[in-house]
Structure P
Amino acid sequence: MRPVWLRVANFFGRTLEVLRRLNGPRLVVWKLEFWGTDTPYDQVPASAGVDPAAYAEELFGLGHHVVPYTFNEWGRDRLSALVPGLKRRPVGLLPIAQKEALGGDGRDALRRRLGIPVEAVLYGCGGLLHPAKGIEEVVGRFLNGLPGEEAHLLCALVVEDEEDTEDVIRRRWEGRFGRAGMDRVHLRTGLYGDWEWMCAFYRAIDVMLVNSLSDSWGRMVSEPLGFHVPTLVRRADCGTNHIAPGVVLVDDFAGLSASEFAAAVRGARTRAPRLAAYVAEHYGLPVVRQRWVEFLRARTPPERRAAFEQGASDPGALAALDDLVVH
């Protein structure tokens, strides 16, 4: 069955090339991401040299039925300021869905495999190993005695460079921070989407530390919150600050005193049950799936409605939609 809707993303030249070659007007849902204004790196995902405003005008001018969306109001406001053409079009809001937790290891199993005492406080951090994510700053502050001498830190890293193995990263960190305390820093590299391992990670840790300055959404916030993990988030103009109302924000992990850190953790523990309930209510997979179906149904032209409804009742099509809404 021919797809009723196609999804494209952001400001990449290859997308325009493909859409130019498609016969007839197509229904296109356009995912837009804004990474942040506090990052010294790019604010949006784009091909080198692309002007987002000019890109949008060309995309809208190709003759397709283009429906843009982003994740939340913060992103929509920032994108509309960057791309004035979006102010003339409705930009939908569809959050990233929270994957359903997989069964597997409980809290202690992963700790035992890594040699972490089950009674130790275990902090977590993770995401793409990129300067904009601030992971190394968290490692440095941890080694500087922030949580105490008995705590451990587990880093779940996604790497872009194949040469960045766990051993290479560890040696680099030892060269930067020294070897003292590195026996309490544990790291694991992997690819995006290793959900089984991430479920074990979230069950094992006691507190999540998120230091990113560049995120359009922030899975390293929404996912641990969904697992009832107390989470501290770096205050920044990026998506991590807009996952849920009441997330505990800190100005700078490097500058936090021990007492300030302890107070922030206490606050995060108190708020964890309420934030987990918020994530389940607003970002649970069934909830977001239904929002997607209703969003696309309302924007499907009458002449394509029958084909859309056929897909909306097909288990295979809905399974494919589930794969889409978690990204």
Structure Q
Amino acid sequence: MRVLVAEDDPICRRIIESAMSRRGNEVTVTGNGKEAWEILSRDDAPLLALIDWMMPGMDGIDVCRKVREKKNGAYIYIILITAKSGVDDMTKGLYSGADDYIIKPFNARELHARVRVGERLINIQNQLMVNLNKLKELDGLKTEFVSTVSHELRTPIAIVKQAISLCLDGLAGDVTEKQSELLKDALENSERLGRLVTDLLDVSKLEAGKIRLRRNYVDMCDVVRKVVKAFDYQAKEKNITLLASVPDHEIKMFVDTDKMVQIYQNLVSNALRFTEPGGTITVGVQDGEDEISCSVSDTGKGIAKENQRQLFSKFAQFGRVEGPGYKGTGLGLFIVKG
């Protein structure tokens, strides 16, 4: 392991350097605080540093603070070396960013014991980083797999839907009432499967950071009206009143129109699942002085407080409503947030 020893007392510095070398470490030494910071600011900085409190150029406290202010690089375990033994001094050292401290004069056994603690923590950190990288790699493979499979499923699903529609229209021969009911169920479930595939593709793109936005200026009032019109049949089927709440004037936004429609659709679809017959869903947009507010509200029973923290998680489903046309994927709100 690479170790930095920053100590302006040459005798003390030599003792610590010798002790660290005997442990098989690659030791870098300096007697200046500014040089210590320059070494620790590098991308390949030592992961363990023993730093004296009082040094020329920059004291150990300032070195600790600057190390903790670094935004990149691996975590550096810092042991502060000092002759100060007061509680306030020790507290100041730890608050500045030191992980441990050792008081002069110290013996070799104490030094080795404190260094071993640091080495154990660094080894644990390194193993965690290895595991994290493996998990990231697996997550990337999972995302790629889901994206590929979802994309490949689109064409056969479209063909199945088209074939069922042709049968329902009687183009493949006469259809009995019972057959028509079965075909309608098949079409409904194939459409649900299509929505799931689309949602999975969107999720994989979100997680991979590959969502492309095609922005243009659009009247959000028109967007709201179109969404309400698209869900009008489903709302009437459930005896739910679906309203558009928009002002008389245009509200222009520079957005990706398709994505805004998708956001509204996911929210309205969710509201339809949890609003009782006779209830009301209001889809709206309002402009204020500094912001534009897009909303979907309903008279449903709402989400239990204990479930609200998971509301935008993948595959989160609460109080799932069973029945034709109202089974969700648990991905809609995750996509809305993304």
Structure R
Amino acid sequence: MDFYGLTPDQQVENLRHVAINALPLWGLPEDSKVEPIKYRENSVYKVTTEQHGSFALRVHRSGYHSDNALNSELLWMNALREKGICTPKVISSTRGAYVETVTVDQVPEPRQVDLLEWVNCTPLGTIEEGVDEGSMELYKVAGQLMAKLHNETQEWDIPQGFERQHWDTKGMLSEQALWGCGWEHDDLTDEQRDLIVKARDKAGEVLSSIPKGAGSYGLIHCDFLPENLLVDEQGNIHLIDFDDSGFGYHMFDIATTLFWFLGEDSFDKITDEFLHGYLEEREISEEQIALLPWFLFIRGLVYLGWGHTRKETETAIEMAPLVIGAVTQLATQLLED
């Protein structure tokens, strides 16, 4: 059967062959324990060895990023780590490369692979299961962490040839949107589609009014979700999964964190805690904060585009009703204001 006709579990097992074949490229034994951890854009495996410890091995989605873009992501992670932000250590292959390419019979295309130090912590939560009451106070710490990331990145001398995508009007609201056109999602009714397109056009005007200066636009994580915020025993938060990172609006980064709490009783509390922490470390104007509903709408529209172009995945199927509901409600409110 064609790889893309397989079930997600079968795809993960086939991609595991890529992971196993990549191990010697990092000097790791092929009999290491290789366990699937997560399957969305990438297939992530925990590699456990007897002598070398544990690692996170990522098998990348075909065609999503160039080698240079992946190298740029990993360079940025290392730069943040050097500045005291907790990110996984990037492990170079035996030939000194961050990214290697592996071909196996079980997967139709060559796949890019990289290796990171395993972070032995507990996720703050997940998209599917949410965040428990006891973890909510950590959102102030999470806000501080995002602000520090934006601060350090603003000061970082970006290397020549650095390549990451842009989460701007073209990348989010145009026919060339990076993840696809959310307003074309198959599950939208004609009425919902018309509403969303009107709000999309207005959102484009809103973005055009925001200068792309260092105070509002720069390198952002773009996936600052509970499952990517790992808490250690001392209460420190470690940030993982920079796969979606790129240049974008700081408010879009904030909206990404808050979007999945829309409609929850905890939304206002988490928003207040997160912004409180952020503002302790970095200034952001009241005018920008007032645009949070627009950035929540844009974030939802980007997720709809993701679901539209990856409609075969379990995640896209499960998230569609929730995202459509949130986006249409936001569009209605924003157009009424």
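Throughout, read-outs are computed from the coordinates displayed, never taken from laboratory work. Given the structure is predicted, the values throughout are model-derived calculations rather than measurements. Cβ atoms are built from the backbone, for glycine too; each structure is taken alone.
Out of P, Q, R, which has the highest value for Rg/Rh (Cα atoms, Kirkwood Rh)?
That would be structure Q.
Can you tell which of P, Q, R yields 22.0 when mean count of other Cβ atoms within 10 Å over residues 138-145 is derived from it?
It traces back to R.
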